[in-house]
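Engineer: Okay, got some structures for you below.
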Structure P
Amino acid sequence: FMTDGEKPSKARIDPMVKNLESRNNSIDRIREETEKSFDKQTEKLKDKIRKNLEAMRMSQSKDNKSQTREQTRNNQQTITPMKSRNQSNLDVQRKDLAMTEQAHKKEEDGSNKQ
């Protein structure tokens with residue numbers, strides 16, 4: 001240690017300066033490594049978030065598609081019986097028409113023979 005009136009010698013100051021410079025370099029290197037690590041972790045988290053969002057969108061899309069398929073199935077279950085009911089009504093009407101036409105033909109044939 002020095003007294004107030006003494007000036008430090010260059011030989012004592014140089015090692016202290018080198019020590020401080022070395023510490024500063026170490027601190028700078030640690031700061032850079034920490035920033036790089038932080039940037040990498042940030043990118044990994046961003047990727048993870050992107051993937052999760054995409055997975056959620058896909059899941060939502062699949063849910064919507066399956067709901068649409070379900071709705072289509074329900075509609076088909078409603079429509080199909082109506083179609084067959086309409087078809088059988090049409091068949092009955094065609095038979096009635098055919099019988100009516102035959103009856104008219106017979107009447108015409110009968111009136112033509114007289």
Structure Q
Amino acid sequence: MYHFVLPAKYRRAVFSDSVDQTLKDVCLQIDLRYNIVFLEIGTDKNHVHFLIQSVPTYSPTKIVILIKSITARNIFKINLEVKQQLWGGEFWSDGYFVNTVSKYGGENTDILQNTAYKF
């Protein structure tokens with residue numbers, strides 16, 4: 001199980017309610033296709049926290065590449081206002097944070113439980 005933090009490009013505050021909903025819908029599609037289970041998603045104005053469980057054949061880097069590419073493509077397609085805020089054509093920043101999380105260590109998920117959006 002992994003805790004990922006993915007910041008938006010230029011740390012812009014792009015996560016509105018419509019972008020949050022698009023992100024949730026796309027993550028459910030990723031879940032079905034790639035066997036990556038999104039246990040929790042928490043958004044702030046300029047970054048997203050994911051609590052993810054995946055098959056061992058996917059490395060954390062592969063998971064991030066899948067999430068970033070698929071979500072960015074769909075967010076730009078559905079939420080046209082985001083393209084005006086992020087004029088460079090990229091949705092996600094180049095970096096990310098990843099940490100392994102124990103199934104039994106509840107203290108590691110406090111950040112996710114205090115964020116604005118979960119499913």
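Derivation of every value follows stated rules applied to the coordinates shown; laboratory data play no part. Just so you know, these numbers come straight off a predicted model, no measurement behind them. Cβ atoms are built from the backbone, for glycine too; each structure is taken alone.
Engineer: For FRET efficiency 1/(1 + (r/R0)^6) of positions 15 and 79 (r between Cβ atoms, R0 = 41 Å, to 0.05), the calculated result is 1.00, so let me know which of P, Q that is.
Structural biologist: Only structure Q yields this read-out.
Engineer: Here is a follow-up. For volume of the Cα convex hull per residue in Å³, find whichever of P, Q sits highest and give me its label.
Structural biologist: Once volume of the Cα convex hull per residue in Å³ is worked out for each structure, P has the highest.
Engineer: Here's a follow-up. A value of 0.35 was computed for FRET efficiency 1/(1 + (r/R0)^6) of positions 63 and 87 (r between Cβ atoms, R0 = 25 Å, to 0.05); which of P, Q is the source structure?
Structural biologist: Derived from Q, not from the others.
Engineer: Of the structures labelled P, Q, which one yields -35000 when helix-only ellipticity at 222 nm (-39500 (n - 2.57) for each DSSP H run of 4 or more, over all residues; to 500) is computed from its coordinates?
Structural biologist: Answer by label: P.
Engineer: Then there is this: When mean count of other Cβ atoms within 10 Å over residues 47-54 is compared over structures P, Q, which one is greatest?
Structural biologist: Ranking P, Q on mean count of other Cβ atoms within 10 Å over residues 47-54, first place is Q.
Engineer: Thinking only about distance in nm of label points 7 Å out along Cα→Cβ at positions 23 and 39, which of P, Q has the largest value?
Structural biologist: The maximum falls on structure P.
Engineer: Something else: If distance in nm of label points 7 Å out along Cα→Cβ at positions 55 and 95 comes out at 3.3 when worked out from the coordinates, which of P, Q was used?
Structural biologist: Source structure: Q.
Engineer: Let me ask something additional. If mean count of other Cβ atoms within 10 Å over residues 7-14 is calculated from each of P, Q, which structure is the one that comes out at 8.8?
Structural biologist: P
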